[in-house]
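**Student:** The following blocks contain the structures, represented as structure tokens.
Just so you know, all these numbers are worked out from the coordinates, no wet-lab data involved. Just so we're clear, the structure is a prediction, and the values are computed from it rather than from any experiment. Cβ atoms are built from the backbone, for glycine too; each structure is taken alone.
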Structure P
Amino acid sequence: PVIHLIDKAMANSTAVMNYFDPSRMKIDRGLFLGDGTPFVIEEGKEYERFKFTENGISPRVPAGTKGAVFWNTGDEHTELGHVTEDPVIRERMMDKRMGKLALALKEIPQNEQFNYFGDRKPDLVVASWGSTKGAILEAMERLRKEGRKIGFLQMRLILPFPADAVTHVLKQAGKIAVMEMNYVGQLADVMTEYTGLKADYRIVKFNGRPITVDETYESIRNILDGKSEKRVVLTHGA
């Protein structure tokens with residue numbers, strides 16, 4: 001499954017969008033068995049829904065295909081979908097599943113993994129996700145006019161996490177701050193898990209109100225001036 005991660009401000013907001021033309025979209029249903037001809041399971045053979053393949057993706061067939069029985073279980077299974085406790089098959093299936101994450105990271109364009117704005121070797125990089133983007137960019141514009149060197153890392157993909165590329169970005173910065181609309185700073189923990197780099201500052205807001213430009217500007221400026229606590233709680237709108 002794909003989980004679309006949003007925050008409260010995004011969930012409750014409205015926006016004017018250009019007309020969406022569905023005819024321009026191509027539906028990619030993934031890898032199917034066969035070459036476009038009618039799907040037929042040869043007599044005497046069984047459909048291997050979890051077949052081991054070179055790229056780790058098992059071909060599917062449309063529901064209702066004659067002779068294709070789809071066995072599914074919550075336990076470890078064979079290529080046919082039958083329960084198994086064979087340790088060799090278990091290892092191969094785990095490698096197959098985890099390999100899909102590496103394949104996804106390779107196939108997803110980098111601008112859909114994250115975006116970077118600002119100076120290449122900033123004194124401070126602010127990492128965030130979701131509705132905070134607008135406030136951070138506007139605050140950055142004000143700070144850069146004051147001669148401050150700032151970077152903004154907008155995360156768009158959390159799993160699989162683009163660890164190598166994000167590590168490279170973070171290592172260019174003097175300090176790292178993570179701004180989030182939750183209590184603990186969840187992205188900061190995820191970034192540390194995958195990159196080994198710890199955020200120097202956590203800027204959080206959890207009173208149910210969107211993060212504003214003014215409090216973003218003030219919190220970042222205080223960090224740059226050496227006047228900030230390690231954990232900053234934003235409260236505008238309370």
Structure Q
Amino acid sequence: MAMEAEAAPLIERLGFSKVETDEPQLPFLAYETQFGELELSLVINGKDRRFGVESVGTQPATLATFWAIKRYNPELILNAGTCGAFISKGSDIADVYISESFRFHDRRISIPGYQAYGYGDYPAHTFTEMAEELGLKYATVSTGNSLDMCDTDMEIIDSLPVAVKEMEAAAIAWVAEQYGTPLVALKSVTDLVDGGKLAQEEFVENLGKASRALTEKTVSFLEALQKINAAETA
């Protein structure tokens with residue numbers, strides 16, 4: 001997860017315990033817990049030591065994902081976090097979406113042959129029946145390194161049927177693809193891009209509400225995942 005504030009309700013709810021990392025130079029925070037038969041590891045990007053703020057964005061996400069895969073060798077990565085969304089695409093504050101795919105909207109490379117690489121279009125692991133049971137909406141998770149959006153970013157996202165925007169998931173998806181690790185994301189809406197409010201103000205205002213909604217859906221997702229695993233091993 002990108003931010004401690006996003007993770008705090010989940011850490012408390014599932015009883016995660018903090019563990020030491022083997023990379024003291026890096027700001028990552030690691031937590032572990034047992035949830036039924038599931039061994040859960042939670043990695044947070046941590047705070048930037050120079051600027052004293054949460055390490056949001058693609059660079060910390062890439063490095064944290066690489067470290068997490070090397071440390072834990074997970075069977076599945078669940079990228080839980082918050083996002084911006086669009087009233088025009090049917091979104092509201094604290095709606096929780098499950099990933100249909102991942103892509104970048106601000107990595108535009110017009111050199112011949114590089115456009116598809118720039119956008120990425122990484123697949124998400126599918127949980128169709130579970131998503132329906134939990135009332136999760138599907139969306140393309142689109143990643144960029146800015147909280148606000150330029151006109152070109154908007155045009156790209158407007159071309160997608162349903163999309164949410166955030167700052168890490170496509171970078172995580174790239175690393176997961178290199179290692180062949182299945183990835184799914186749950187994203188809870190903090191701000192509405194086309195709602196007329198400043199994104200930074202709406203984000204701060206709704207972060208707590210969105211994080212609590214994210215925690216509830218994440219716990220429900222893990223409960224459903226545990227049932228699937230039990231059925232497969234029965």
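**Student:** Of the structures labelled P, Q, which one yields 20.6 when mean count of other Cβ atoms within 10 Å over residues 102-109 is computed from its coordinates?
**Tutor:** Structure of origin is Q.
**Student:** Given 6.0 as the derived value for distance in nm of label points 7 Å out along Cα→Cβ at positions 62 and 214, which of the supplied structures P, Q does it correspond to?
**Tutor:** Details: P: 6.0; Q: 2.2.
Computed on structure P.
**Student:** Moving on. Using mean count of other Cβ atoms within 10 Å over residues 6-13, single out the structure from P, Q with the greatest value. Could the numbers behind the result be given before it?
**Tutor:** Details: P: 13.8; Q: 18.1.
Looking at the calculated values, the largest one is Q.
**Student:** Quick check: -9000 is what I get for helix-only ellipticity at 222 nm (-39500 (n - 2.57) for each DSSP H run of 4 or more, over all residues; to 500), calculated from one of P, Q. Which structure matches? Write down the numbers at each step before the final one.
**Tutor:** Details: P: -9000; Q: -12500.
Value -9000 for helix-only ellipticity at 222 nm (-39500 (n - 2.57) for each DSSP H run of 4 or more, over all residues; to 500) corresponds to P out of P, Q.
**Student:** One of P, Q was used to compute FRET efficiency 1/(1 + (r/R0)^6) of positions 70 and 134 (r between Cβ atoms, R0 = 35 Å, to 0.05), and the result was 0.70. Which label is that? Mind dumping the intermediate values first?
**Tutor:** Numbers: P: 0.15; Q: 0.70.
Working through the options, I get structure Q.
**Student:** I have 48, 42, 40 for Cα extents along the principal axes in Å, calculated from one of the structures P, Q. Which structure is it? All intermediate terms of the calculation are to be shown ahead of the outcome.
**Tutor:** Numbers: P: 74, 47, 33; Q: 48, 42, 40.
Checking each candidate, the match is Q.
**Student:** Rank structures P, Q by relative contact order in percent (Cα under 8 Å, 6 or more apart) and report only the one at the top, that is, the highest. Can you show the working numbers first?
**Tutor:** Working: P: 15; Q: 26.
By relative contact order in percent (Cα under 8 Å, 6 or more apart), the leading structure of P, Q is Q.
**Student:** Here's another thing I want to ask about it. For which of P, Q does Cα Rg over 2.2 N^0.38 Å, for residues 86-205 alone, calculated from the coordinates, equal 1.06?
**Tutor:** Values: P: 1.22; Q: 1.06.
The value was obtained from structure Q.
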